[in-house]
Structure 1
């Protein structure tokens, strides 16, 4: 579950939280990690939607309640599911036919959200983990994560003796979001955001070729605050035009005041992936700073969702499984991180 605390639907099995938590256990080589990953994936596959969408979250029990998203479908749930199935197959001796078929259906579902065959997912507002933050269009987070998800599914096909798609997802990502000196958080036909996206930059630094990963790591290092990274920065303020979107997207009251939650709040889980990327790329000093920041937040804040960037207090829900996983990701040796993302580090030749 996302958290044992029963608030804001967090006492449920979430696709992104559950897979990330299990991946943290796997990278730390905890004996029960692969089993946790398998059971989480089976729970999600059992509630997969009619067109292949993986649920955002599901309760356990005889009559489970299933959510695919509230204001909009959560596209990243399907991406994390595809990643989880691929990692399980590679590192734990295989995935069941049920899980493989579910991952293939999720891939087909996501292809429809590309639509124009341009190689990028077009994400609606409230359509990913930042569901109360005004992100829209070709998002860095989802499209960087897709690099991993698609390569894992290609690996599943190859292992079955079937032809992999081997599509080039990196080149369109470069054109849309990496053409300038720093990665864009998102773009669409009417807007190119200059906002810093911590999660997207961390995944890009982890998964992209070295030439693309280096500037992403520099961008991450420039935004470290108190040993942690913000979800997005700079914060949107009441006088900014986007403030009205923050208010409209608030599902549980306005949590996105400046410096809090996604609006500049500092997140252990974002920092954990960034630290793993830094470790993989030989930037151990940056990884160590982030690992120390995560450890301090987890120790003093009881695994908080985020840390307030203004006063350092601990915000959101406590007991967050992915905040625990962040510490495991941040302290994992380079060898373990490379094994975790192994499939994603072998891009199709078309991307060269």
Structure 2
């Protein structure tokens, strides 16, 4: 006599099948190696430092997710600006601070922050301003994602300049994966390119496409929380969060579709699938993906001679596993990975400063200089 199987066990079998169905492993293994380096604390008593920039006098500007831009000089902290309309909801808040490549001539500072008009809904915005007498002046909004939403995740929030002076920034899919990333008429799930004054270059790939958001440079992204210029190739690289598995490193190209959520090396957080494919014609493959997810946040290339054979490599912070990931780069490819400062803390940002040192922020611990 055949016994009926309860719906509970049917569900368990389905979840087991989905969880055990082959998720591809990382193509490049990670070795643990600190390379004779150590962390030297520079700034104490911090919460979540999202962005760091060094001024010409050697002092630091840094952002706190709660909404503050802080100037740290000679051991003293001064709050430069406090965004009253910051949308600090879940992953939202004050993100990036970046100096213009010609900062010493023009004084422009660029900021990324999620803002809200009513306190209930918000989206990522890009600003520029100048610093005078420990205050921001000439503050102007250059771009803001629309529409506002009350979803508390996937804001993006990173900024980078290329060698030609174009400004790139990221806005994540804002939790609407099935609508925003693949639709170029909508914000979210995109990398954008604008001029340093906020105007949109006519050479942008969708500038002449009817109804498209003209600032879009690439699309099909989930949540890019690392954005940086590769000083060797001149191209913009990003790191972005996948769901459960499928974090990525991508080389950003004009008009390219990076596939989210049509293709992915990740699965849903509950173990089920949202797609059966990892490749599709017309969609870009990542340069590197991580399974399991490392939760990448903060990315920079090593340009300093101080770090020896690390020069030219990509560093990526891991929030989940609390280490700094070294991606050894040769001829534009990642050939090896190393885990630095394992279990030291949630790495929110990594920054190569003009003084030749790398600075790293660990959540609720501090900003550190990496020294020998």
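Structures 1, 2 were shown, and helix-only ellipticity at 222 nm (-39500 (n - 2.57) for each DSSP H run of 4 or more, over all residues; to 500) at -1500 was computed from 2. Taking mean count of other Cβ atoms within 10 Å over residues 102-109 from the coordinates of each of 1, 2, which one would give 21.5? This value belongs to structure 1.
Can you spot which of 1, 2 the value 2.7 was calculated from, given it is mean projected area of the Cα convex hull in nm², for residues 270-309 alone? Of the options listed, only 1 reproduces it.
Of structures 1, 2, the largest value of mean count of other Cβ atoms within 10 Å over residues 158-165 belongs to 2.
Between structures 1, 2, the greatest calculated value of mean projected area of the Cα convex hull in nm² is seen in 2. If you line up 1, 2 by mean count of other Cβ atoms within 10 Å over residues 46-53, the top spot, with the largest value, goes to 2.
Which of 1, 2 yields 1.00 for FRET efficiency 1/(1 + (r/R0)^6) of positions 206 and 294 (r between Cβ atoms, R0 = 35 Å, to 0.05), as computed? Computing FRET efficiency 1/(1 + (r/R0)^6) of positions 206 and 294 (r between Cβ atoms, R0 = 35 Å, to 0.05) on every structure in 1, 2 gives 1.00 only for 1.
A value of 21.0 for mean count of other Cβ atoms within 10 Å over residues 70-77, calculated from one of 1, 2, originates in structure 1. Taking Cα Rg over 2.2 N^0.38 Å, for residues 54-253 alone from the coordinates of each of 1, 2, which one would give 0.99? The value was obtained from structure 2.
Each value in this text was obtained by applying a stated rule to the coordinates, not by laboratory testing. Bear in mind that the values here come from a model prediction, so they are computed numbers and not experimental data. Cβ atoms are built from the backbone, for glycine too; each structure is taken alone.
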